[in-house]
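Each structure below is given as structure tokens.
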Structure I
Amino acid sequence: MTADSEKDIKYLKAIGRVVALALKKMMKDAKPGMTTAELDHIGKEFLEKEGAKSAPQAMYKFPGATCISISPVIAHGIPTDRILREGELINIDVSAEMDGYFADTGGSMVVSKRVPELEKLLEATRSALAKAVHIAIAGQPLNIIGKTIQQEANQNGFNVIYDLTGHGIGHKLHEEPSEVFNYYKSKDRRILAEGLVLAIEPFLTAGKGHVVEQKDGWSLQTIDKTIAAQFEHTIIVTKNEPIILTLIKDID
């Protein structure tokens, strides 16, 4: 969507804050010994308390309120009775709707431990998101986002996941542009317009950069079972600095 009124911005900020706080709480509460279903319930309770509805449940009848993926699964992981273990790399993706507006955010973390190899990947992915967000200025080509992400990944010794993209968002979870690539696509001639609402989400991996769907019909795992990470913000494109709707201290 294009946010072209104060009402749009107000309501987008409200749902952006809710999903960001839900993600922050889930990342803080993730501990060894708890199940991913228990962690999902924490997110679900928070969203409901704030008056928001899980977007994947509402839009796609996803089995959980949030997506919780344990590496080498990197996206659309279903919350289950799977117990979290210390040192595991996990990804949490939270998207929700409130008052007819949607926002989407996500982050990766290591459960209750610092693992240098994984921390390097996490830092590179955070950096890719930060640089991509701040280069997303009205009038710039849309493909500058993917170019920036790919450059940051390669400079840090990682690859992007080519099969997973960001997307437009606003009155639906997924809107036009349906694909915001995480790599440079020279033939993509689209231009960033003022007010455009985007979910930018770099996925970085130590492997080949492709995923395969698991038997559950949802979970996406790196095809070579290598580590991967994702961080995500929902933003409004402006002529200057973007409005980052999901920016909450301590999760960025």
Structure II
Amino acid sequence: MKKIPEITIYFWVMKICATTLGETAGDLLSKTMNIGYAVSSIILVGFFLITVISQLKAKKYHPWLYWLVILSTSTAGTTMSDYMDRTLDLGYAKGSLVLIMILLAIFIIWRFSGESLSVDNIRTIKVELLYWTTILFSNTLGTALGDFLADDSGLGFAGGALLIGGLLIILVIATYYTKISKVLLFWIAFVLTRPFGATMGDFLVKSHEEGGLNFGTIGSSAILGAILIVFVIYTTLKMKKTDNINDGMLA
């Protein structure tokens, strides 16, 4: 049975919200609570493994569980990226390049496994493992790209968000008005929503002097968490309503 949500506008809104929350929550753990990038990464990768194992064991799509795994990949990706870029001193550009190569390697392995890269065909454990590994490293890459745009490029947090937002609009137009592979466009959009969330997260967290809104990691995480919970509840109720209608038609 299909274990991932339909790719609708709700999916993309929740994806951006979850990845933005992952940025602020990851910073909350590593910076605000001063645990550090290495220890935070170990904790959050452990959290990811717990959630993804639960997802793999599930027999159908559960909105709460699915979005919890997405959130765990986003928080883990934040601290993993920061550890590479800052603790290991790779820098945002080199760190992004390393992660791009890793992500490309995963896609190559997926492609030569004989399975389709389309998210409509994720119905086996093997493909689901490839799917979640791709998501983990795409979110890690997104953090590095977001930090590069916000800090090294000179665009700032708002400028980086506007740039990525513009690229996402172009992808939407290409989806409806070109013959470019929908699978390719989906994965490009999936990767780009992460740096969009990363720059938006920094914009919410950073002080006014740094060009942000100064909500802090705690305030930003609380706001984003509340928004994500509302959307998960809405999609859960909508899914149950659809299931009840379908059951009634079959009865």
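Which one of I, II has helix-only ellipticity at 222 nm (-39500 (n - 2.57) for each DSSP H run of 4 or more, over all residues; to 500), as calculated from the coordinates, equal to -10000? Attributed to the structure labelled I.
Identify which of structures I, II gives the largest calculated value of mean count of other Cβ atoms within 10 Å over residues 59-66.
For this comparison of mean count of other Cβ atoms within 10 Å over residues 59-66, the top structure is I.
Source structure of the calculated read-out (distance in nm of label points 7 Å out along Cα→Cβ at positions 123 and 155, 1.4) within I, II: I. Ranked by volume of the Cα convex hull per residue in Å³, structures I, II are topped by II, which has the highest value.
Once volume of the Cα convex hull per residue in Å³, for residues 43-114 alone is evaluated on every structure in I, II, the highest one turns out to be II.
Here the criterion is distance in nm of label points 7 Å out along Cα→Cβ at positions 19 and 179, and among I, II the highest value is seen for II.
Where a number appears in this text, it was derived from the coordinates with a stated rule and is not lab data. What you are looking at is a predicted structure, and each value in this text was computed from that prediction instead of being measured. Cβ atoms are built from the backbone, for glycine too; each structure is taken alone.
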